[in-house]
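Where a number appears in this text, it was derived from the coordinates with a stated rule and is not lab data. Note that the structure is predicted; figures quoted are calculated from it, not measured. Cβ atoms are built from the backbone, for glycine too; each structure is taken alone.
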Structure P
Amino acid sequence: MPETTANDMGEANDASRAYVGLQPTQILQSVESLGLCCDGRLLALNSYENRVYQVGVEDEEPVIVKFYRPHRWSDDAILEEHRFAAELADAELPVVAPQRSPAGETLHRHGWFRFALFPRRGGRAPELDNPEHLKQLGRFLGRLHRIGATLGFQHRPALTIDAFGTVSYRYLLEHGFIPPELELSYRSTAEDVLQRVRHCFQRAGAFRTLRLHGDCHSGNVLWGENGPQIVDLDDARSGPAIQDLWMFLSGDRDYQTERLEDLLSGYTQFNDFDARELNLVEALRTLRLLHYHAWLARRWRDPAFPRAFPWFNTQRCWEDHILSLREQAAFMDEAPLTWT
């Protein structure tokens, strides 16, 4: 691996500062560098990991521009996400894929910034208590996973216990986010739930790993007249199929079981489902909880995060987090959901 030089570190810091201070003029100049003529209309959209805007274009439909956070993904990883989205769209799945330039490029640069353009799509959130909505989501994900299983990612990571769990809780401890009086409680609780996570994975046994959306929840689904459109494959990674299904399940056990039946009645029209993966539902929910708090901590120096998440990094936040982890420990001790 090449040695990191002081110049490399300086450029990395410059790119991060430019990203945090991204200005409207720079946004418009970036879009116009691709030959479009902006009309000055600019609307910030709900995104924190990346910066995403709707930009007006003269005599054309507005476009969506996504500016990628520096140092999170390599160019190869971003392009692999773009190819996966295009592969799904070419198979006539309703995925919002990045637009290509006349030269066939999807990832662009302007100054310090890497960005991509997407067509604007409208819609509302799916109704997760509506059986027909869940069946349609299941059919979509069944098709997505059939395609996802045909190849593997080369540049994007896998969902692992270490990456989402162990690294996350250690980061919070090592960087002083947990209040001193809660450190022992947090450490013991995190280590206890991770042991239970490992046990859930052991119960599931050997499961198939495939290319996933990776962050498939209602906020990344736009519901229109023809059903769901899926956006934002920024977290695409390898993992078990259930990772793209469990986030549509919430509530008590009976309610989750009903919703699971609806999802899988659609899913299995296009793909097989290994019921052993139901052992992973609460384990994956636990890993997401650990990863989410560590993600906020890693981004806390970005001024957008304290403004958007004022509840984070307070005494109450960490007390509630420990309580939530303890609740997850109890859920993981229960029998998994069943599917008939």
Structure Q
Amino acid sequence: MLSYIIKRVVLIIPSLILVSIIVFMGLRFIPGDIVDLMMTRAMTGHADVFGGVTREAILKYLGLDLPIHQQYLKWIGGILRGDFGKSLWTGMSVNDNLLSGLPVSLELGFMAIFLSLVIAIPVGVIAGVRPESKLDYLVRSVGIFLVCIPDFWLATMILIYPALWWNISPPLVYIFFWDDPLGNLGMVFLPALILGFWFSGQTMRLTRSLVIEEMGQDYVRTAWSKGLTARVVVMRHVLKNTLIPVVTTVGLQLPFVIGGAVVVESIFGLPGLGKIMVESINARDYTIISGINIILATVVLIANLLVDISYAWLDPRIHYN
């Protein structure tokens, strides 16, 4: 197991290098770069700090006059030292933005996954144990509804209509967990629930199908013939064998959860990496965008490694060399 983990950790390095190259180069080939945006704002009197509004002056000030490969090596060298650079607009450290937004995004993402699994697995198991029943039809309908409904539309509706009908709106100021744990959880619960709806629908349908398949296996019929109760058969045998595909789905859907968090954080005003990312994209702040992408890619790669390791814990027959 240890040798497998070491191999997987080593393989993370070239993956992150590839991500860094794609992100770094891709940002600079997008039409309408940061210099054009700064020159436009300078013409309206908002960029006097550059000491001039010529394109060459701004490029030199930002260090963008260097060849692109030198810019990349300088940037990646700073990351290897733990320095993600400075904002091209404010000059503030990117590390500070990452440290302030990462806990919010991680809390939102993990809570969304947790809530979706808490809802999806029990409901999917119940529907799978009683296929073609009224409850099964209801579960399948709800699952399809959750998969089809866009999270950005649902989040917008939940914000607008309670405010119009009952004058209820979410807090405008974010409450940090260490300041007020209950207040923080109450503020993050609704966005996390909305974010987890789509994933919940997928997991619910998958769990139902797996339970139906496992219920027809020989070992289940043997367990029934031994006189075991339905609860023991389902919880001790069927559910355990259905968890591996479900855990795999968690790993595969994690990037989609992160992508959805970008929209949900922006709608609810949560100061996470998603909201910072949207603001940085609008401002073409290359260093912040690149830093956030590296952090999110690292989180996804580590999460997938943990998912693979969990297989051996769920099924002792699985061994890694």
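A value of 20.0, 61 was derived for Rg and Dmax of the Cα atoms in Å, for residues 34-233 alone; which structure in P, Q was it taken from? Label of the source structure: P. Of structures P, Q, which gives -14000 when helix-only ellipticity at 222 nm (-39500 (n - 2.57) for each DSSP H run of 4 or more, over all residues; to 500) is computed from the coordinates? Attributed to the structure labelled P. P, Q: which one has distance in nm of label points 7 Å out along Cα→Cβ at positions 122 and 226, as calculated, at 2.7? Of the options listed, only Q reproduces it. If FRET efficiency 1/(1 + (r/R0)^6) of positions 98 and 210 (r between Cβ atoms, R0 = 25 Å, to 0.05) is computed to be 0.05, which of P, Q is the source? Going through each structure in turn, the value belongs to Q. Looking at structures P, Q, which one was distance in nm of label points 7 Å out along Cα→Cβ at positions 194 and 218 calculated from, given that it came out as 5.1? It traces back to Q. Sorting P, Q by relative contact order in percent (Cα under 8 Å, 6 or more apart) from high to low puts Q first, with the largest value. Assign the value 24.3, 85, calculated as Rg and Dmax of the Cα atoms in Å, to the correct structure from P, Q. The structure behind it is Q.
Could you tell me which structure in P, Q was used to calculate Cα Rg over 2.2 N^0.38 Å, for residues 18-113 alone as 1.29? It would help to have the intermediate numbers written out before the result.
Values: P: 1.09; Q: 1.29.
Considering all the candidates, the number was obtained from Q.
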